[in-house]
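Alright, structures below, take your time with them.
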Structure P
Amino acid sequence: MIQAKAPGKLYIAGEYAVTEPGYKSVLIAVDRFVTATIEDTDTECGSIHSKALHKDQVSFVRKEDKIVISDIDHAKQLKYITQAIEVFEQYVNSKNITLRHFNITIDSDLDDASGQKYGLGSSAAVLVSVLKALNEFYHMQLSNLYIYKLAVIANMKLQSLSSCGDIAVSVYTGWLVYSTFDHEWVKEQIITSTVDEVLIKNWPGLHIEPLQAPEHMKVLIGWTGSPASSHHLVSEVKRLKSDPNIFGHFLKSSQLNVEKLIQAFKTNHIEGVLDSIRKNREVIQYLDAFATVDIETPDLKKLCAIGEKYDGASKTSGAGGGDCGITIVKNDLNRENIYNEWSKNNIKPLRFSIYHGQ
């Protein structure tokens, strides 16, 4: 039996700009996971069991290069699992390795006890955990970059709006600088080339770089209890691209401040980190002023105000519109003060740590 886990993520800076190739963001992996467990079976078909979706075990068979599951009603809910298997096995076939029957189980602690999502990138973690488990199962010893690219290919077959930063940090873990690739180029490669060929090529615009955080710096995470629709919010920002003055100014400002943040990390300059986080919040607020939906909701404004009250640097995390906000502090001195005041204002402290891999 093989187990592989993939962590959830949070954006620290560069949200929305990261949807454009070449524009940098900073993310963290958190110590909450999707876990894939895989084992051999002697039967003529395999099975998939998603505990995360509270679904019963379903069997699957292979028809050409597709995974066909026995319960049609569950097919949509299990699409990230089946798509990851399909893409991985296309790569396995290219290496003339015999496919094997297996049972795979998916479990998750990325949501709260009631099943509400924290906004930690569960779809990305599902893809990555399944691919990591299959990598071990087939003894492929693929690099992190290949696992990332396989997950992206699977993701792009299912949706097109994601920057795939959540996939990158789920693979590489820790603190990460990320800028996305040329999506149209990769889409074309997926259509015209084999999976093996797509993995080998350099992807234009892609940048993945681990970061080391300044000493004693802490990231505090608060959850508003209101799930956000990233798809809807990203679509709204896409609408703003029709005005190149607004969106162009936003992109330039975001890149400038994210570059300053990265430099502050590399020089162990915590005051520079705090300043850049506050500036990045202002950049998001600039975009928010032109949007028809709230990026920084009233609850997120409250979360940020409390963090700033206790000398932290605060902002929304990810698409905003709900979900999580963050406060970065220089040390632990005010952590409990912030947590206590968040709790009094119906903001749930998520006492997660940054996950730096196994």
Structure Q
Amino acid sequence: MRPNYDLALDGAAIQSVSGDRYQIRQWQGIPGIECAPDHRLWAAFYSGGKGEGPNNYVALVKSEDRGQTWSDLLYVIDPPDQVRAFDPCLWKDPAGRLWVFWSQSFSWYDGRCGVWASVCADPGADEIVWSSPKRIADGIMMNKPTVLKSGEWLLPIAVWACHESPLNELPEQTFSNVYVSTDEGVTFQLRGSADIPNRHFDEHMLVERADGSLWMLVRTFYGIGESVSLDGGRSWSPGKPTTLGGPSSRFFIRRQQSGRLLLVNHYGFKGRSHLTAMLSEDDGLTWNSGLVLDERSDISYPDGVEDREGLIYIIYDREREKAKEIVMAVFTEEDIKAGTCVTKNAALKQLVNKASN
């Protein structure tokens, strides 16, 4: 009997956690983080089942004190049947609204998937209200949108080319795609697609450079590849390798308030260890030696955000099936330049969440 892949086309609403249904978790990982007013932080990750598969759900937690302490699971996105929710992304838009993006797929990968979003107008409120889920596009997005100087929002959404599609319906979309919203998130359209050879799950991120060009970095089997657009993301240069190195794993890059670029990657290491934060003064041509955030093995998938006071929060996972930890580093550009923590609020290897056995 053919699986009912269309079950994944029904969006699962964000729901409050009650009781102990989600208390025991056999694994967890792939986190995201975002700021809210009054030193509140939101974090997301996913869990469910014995690993990545049809029982996955997205979980949300928060901190009221800049990450010194965290709540237990407050909300989940848990689709029914064999549909999984995975790869969450948290993003605060220019109006201050908190977006929760996630992907849905029938079983592990149905070849189509779909990026969904729910929005909270006031992420600092005592009573949180989430909008109904909205499907944005086919594909998967785990990294934050980029807002251009023009005000346009660019979303890095991919349909994986590195795995066969059970549906076999979307060969024209199996690229590192860029979706655009010109109306602050009311509508989204496909703008362009990059084709980077040997890409692996894409997990691409976008940077607008000083000259107006767009720089796309993409996860590849060898590390990180790149492509450039000179027309706002409509067309992209042939993909090629970068010299950024690292294993085939998610990385994080973002423009800081200072104008510098921040890159968090396993630079100089073939395995998922020595997660390092580096700064560039010249739009990514060169990087400083950086600050090692965590030298331990089996750490991966950084996401980050900078608050108004210049504190940088980087969240990542550690030993998804053993320690089952979501971990955070807090630091500033001054700490990165020094190569060690020198500011008063800097703190590395801070526990956000640890799953119960």
Structure R
Amino acid sequence: MESIKADHEGVDELLQAQSHVWNHLLRFISSMSLKCAVELEIPDIIHNHGQPITISELALALSIHPPKVQSLYRLMRILVHSGFFAEHKISGQEKGYKLTLSSKLLLKDDPLSTRHFFLAMLDPVFMKPWQYVSAWFQNDDPVPFSTANGKIMWDYAANEPKMNHLFNEAMASDGLLIASAVLSKCKGVFQGLESLVDVAGGTGTLTKVLAKTYPNMDCTVFDLPHVVAGLQGSENLKYIGGNMFEKVPPGEAILLKWILHDWNDEECVKILKVCKEAIGSKDKGKLIIIDIVMEKQDADEQTIEAELYWDMLMMALPNGRERNEEEWNKLFVDAGFNHYKIYHVLGIRSLIELFP
């Protein structure tokens, strides 16, 4: 009997292992199901409905073909399971669906929406490289994106207006949310600054907020010429085109928001050295970095998983990486900086003050 029991336990372990494999094999279904809901604007329909919406009401709003109403229920069921919608009993056995905080971040017209970023990362141009990662490991291409698309991501964006727009919209969609978090958690970092240069700042979403919050601070958004072309500034905000590997406009503070993780160590040191030269006052000037710092002691499982996903994303698309504090410190030392402070207060990202 002991041997039969052991066999049964072995089978149970194998079945659990099979479920583990299946869950990871089919994990793409979660993001693709959510993409479907976002493209159908289901979060917006529920929001505009003003109260929990039934499947029949949702099907009517979407003009769903009657035989597919049951499939719509199945779509909502998996999105309830993954926490993007919540069920709410309306009357009797009838259920309605309402938004969660996560799905509110996918509303089309919400200023804090991450919808553009979400759809950009699931666009075929950005999804295609994942089909080539194994081939990339055995060739001499710099990054899976170039294996899939024939050129590195930055060159592709410079020559493809649609992708350039998609990428800039994705970065801008993150700007207002991180601006809100920065001003809530790290407002003192920017107080008293006379000037700030947002390097590779895209369309300047974050810097616009900073310029409005600190009207006495001269703000500059610096990015590649094709990124800032046609963008209009304001009284204390201007746009300048150029190359951050060559020269950066001078400022008391230089801001690098979610930039350094796009590049390898050698490139990061070069960027940091150029930024160090641009800091106007060596006594009170500083570099402000917003990026992920991996392997934080108090990180929960969800944060760790997100950090690992981002590290793989950096490997597949721009040839960058996420770094732990020791790895960040090495970059700072190699670039000639003296000391730094880290504030772990921006979700999976952190703010680093770096002093020359």
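Please treat every number below as a calculation from the coordinates, not as lab data. For clarity, every value in this text was computed on a predicted model and none was experimentally measured. Cβ atoms are built from the backbone, for glycine too; each structure is taken alone.
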Computed 6.0 for distance in nm of label points 7 Å out along Cα→Cβ at positions 60 and 252 - originating structure among P, Q, R: R
For which of the structures P, Q, R does the calculation of mean count of other Cβ atoms within 10 Å over residues 12-19 return 10.0? R
